[in-house]
1. Work out which structure the value -10500 belongs to, where helix-only ellipticity at 222 nm (-39500 (n - 2.57) for each DSSP H run of 4 or more, over all residues; to 500) was derived from one of 1, 2.
2. Using semi-axes √(5λ) of the Cα gyration tensor in Å, for residues 159-374 alone as the calculated read-out, with 34, 24, 19 as its value, let me know the right label among 1, 2.
3. When you work out distance in nm of label points 7 Å out along Cα→Cβ at positions 151 and 207 for each of the structures 1, 2, which one comes out largest?
4. Determine which structure produced the value 29 for relative contact order in percent (Cα under 8 Å, 6 or more apart), calculated from the coordinates; the candidates are 1, 2.
5. Upon calculation of Kirkwood radius over Cα pairs in Å from the atomic coordinates, which of the structures 1, 2 produces 23.8?
6. Determine which structure produced the value 3.6 for distance in nm of label points 7 Å out along Cα→Cβ at positions 15 and 335, calculated from the coordinates; the candidates are 1, 2.
7. Among 1, 2, considering only distance in nm of label points 7 Å out along Cα→Cβ at positions 31 and 247, which has the greatest calculated value?
8. Given that FRET efficiency 1/(1 + (r/R0)^6) of positions 23 and 295 (r between Cβ atoms, R0 = 41 Å, to 0.05), derived from a single structure, equals 0.85, which label among 1, 2 identifies that structure?
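No value in this document is a laboratory result; all are computed from the given coordinates. Please read all numbers here as calculations on a predicted model, not as lab measurements. Cβ atoms are built from the backbone, for glycine too; each structure is taken alone.
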Structure 1
């Protein structure tokens with residue numbers, strides 16, 4: 001283990017990763033999302049930024065008090081220090097931090113850190129027990145020169161090809177989906193490497209990339225091609241294997257209904273007053289319902305037209321039907337609050353802004369909001385003092 005955190009947890013509790021020090025050389029989304037999760041779980045994360053700061057500090061609107069909500073959303077619980085690695089003194093400071101760290105996370109272009117002596121092969125020699133996590137767009141072989149933008153991964157993975165209306169244009173997701181998945185995959189890889197280090201005493205490199213994460217995340221759609229040679233196509237809001245499973249028109253809007261098996265379908269049809277329809281041979285199995293989607297959709301929407309979405313949500317929910325209205329993001333946060341999920345974290349500290357809480361619940365060592373997203377270079381003095389007061393690991 002490494003040294004105590006630079007700042008003490010405000011409530012005296014410890015996270016499962018307390019004592020782990022992470023040097024964060026990443027920027028934008030995938031890397032910072034990974035390191036934020038590690039920080040939420042108690043790791044001390046020192047974010048090294050260029051003197052201009054992480055690009056996302058300037059990604060606005062939206063903004064609050066002139067600060068990018070994008071940056072705020074993925075950089076809580078971290079300490080910021082601005083370093084220009086092309087300057088010898090700043091590079092030595094970075095080395096001193098890594099001397100004391102357990103994990104290094106970076107998302108430089110392949111080969112981009114070699115000139116600083118911080119490529120994975122170089123760090124492995126200088127710091128044998130360091131976990132070096134590298135996040136790229138398309139790997140370090142044939143895709144090393146491709147820029148690592150989430151939208152490119154959405155396009156190249158086939159995701160956009162299967163997203164959108166059947167007769168419409170390919171569609172991107174409403175957020176940087178694969179940046180987030182890649183950040184999560186990186187965090188899982190780091191945790192696995194830390195566990196293995198506890199057994200073997202040695203570190204290792206962890207590599208993840210947007211395209212591989214995208215293909216993995218598409219799960220059944222990817223397997224349709226790899227296992228069955230089937231090329232998935234756009235189907236709008238329909239599911240390729242399940243029906244009814246998607247939004248259906250009610251009197252004043254759309255309500256989502258999910259029937260994953262024959263019994264759920266019968267319960268749904270009974271709840272909307274069409275019990276006899278569930279007994280028809282052409283709808284008796286999932287395969288037959290998939291083959292007769294259009295007439296079944298017409299029947300369902302004729303029945304749903306009698307009431308509003310809100311009325312159906314209550315009626316169908318009471319009957320045990322899996323259903324939901326389509327809410328705004330704000331509506332989603334409010335509904336999660338109504339359910340007692342406590343979706344918002346607000347430390348109450350000066351300069352803090354509420355962010356979406358970490359979704360992981362641990363009974364003994366929970367994730368906590370300890371520190372708001374830092375101002376650029378705000379922790380430089382504390383970080384340098386910590387360097388002076390601590391010793392490098394024995395292998396540094």
Structure 2
């Protein structure tokens with residue numbers, strides 16, 4: 001794509017986003033809805049004014065990386081370890097239940113066994129972006145509910161990475177032994193990445209920060225370099241860039257400079273996240289709506305209604321209160337951006353057809369929109385409609 005085309009695309013996206021965001025705020029609607037709707041209108045299946053959605057998706061992925069980095073900056077390592085230990089059974093139990101639900105719905109609508117399995121896998125996860133974007137950074141991140149949401153999302157991300165490795169193994173001629181080697185590499189890479197990050201921070205990064213903390217531009221560049229560097233290292237090691245960015249954040253969370261870095265990077269994060277939600281709307285083929293409308297609506301309603309109930313039930317078994325169980329369940333009441341990636345990879349490797357892929361995409365979009373409405377009308381969030389619930 002030529003440079004002029006990129007600039008023109010950005011003009012359309014951000015000028016359009018400013019207009020629809022203004023309308024959304026006047027009508028008291030969530031901004032995420034506006035960005036996705038704008039993508040559908042301007043994208044290749046709408047007015048065809050923005051056509052290179054792959055480029056936008058690649059660029060917007062940086063927003064997810066920054067989101068996880070900022071999240072890590074707010075997480076104390078000791079609290080995180082405790083929460084991951086506590087939430088493991090809940091994450092596994094909920095994943096199994098939603099796999100069964102997704103498989104059953106796919107089977108009832110006549111999809112193939114492989115397509116049913118992929119649909120089931122797609123329903124296992126909740127959206128890291130929606131879940132964390134709607135968490136108040138100054139309130140819930142320092143409270144039990146926020147730590148529980150984050151712990152569950154991270155555990156789901158780890159499970160999702162394992163599923164993606166399985167799918168990637170189906171895209172080529174990898175033998176069973178090669179697939180096992182990939183899994184082993186991932187299991188070894190994660191603790192090594194964490195250990196290496198903390199050692200580097202202690203002996204190099206913090207010393208650089210202490211020596212040059214008067215130069216704010218340098219601290220800003222150092223933070224971005226550390227975040228993206230560890231994200232890329234994690235990606236090369238067979239993990240995800242998101243996991244690497246989160247580890248990068250946690251590794252400097254105990255430093256006094258962590259909150260300054262978090263405040264500095266928030267505008268950059270929001271810039272890329274607007275692109276992410278726009279690309280979701282732009283990549284959806286509106287011509288297939290008639291074929292997938294009924295199963296997509298059924299899947300979305302099942303996710304929205306059963307996730308709160310299932311999380312409430314499972315969390316009660318680790319001594320969480322009903323109020324916390326319900327709030328966590330509603331905050332995780334959607335499927336994930338990992339689900340979109342799973343649909344893309346499975347369709348690209350011919351494991352599922354275009355219709356099944358778009359079914360997953362439609363379910364993701366519906367649950368993103370509807371769960372956002374549920375959260376912003378009922379729980380504290382930075383974009384809550386009510387002044388009483390708005391917490392940044």
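1. Values: 1: -10500; 2: -25500.
Derived from 1, not from the others.
2. Details: 1: 39, 25, 17; 2: 34, 24, 19.
Label of the originating structure: 2.
3. Numbers: 1: 2.8; 2: 3.5.
Checked 1, 2; max of distance in nm of label points 7 Å out along Cα→Cβ at positions 151 and 207 sits with 2.
4. Values: 1: 19; 2: 29.
Label of the originating structure: 2.
5. Values: 1: 23.8; 2: 21.5.
The value was obtained from structure 1.
6. Values: 1: 2.9; 2: 3.6.
Clearly, the read-out refers to 2.
7. On the way: 1: 3.7; 2: 3.2.
Comparing 1, 2, the top value of distance in nm of label points 7 Å out along Cα→Cβ at positions 31 and 247 belongs to 1.
8. Values: 1: 0.10; 2: 0.85.
So the calculation was done on 2.
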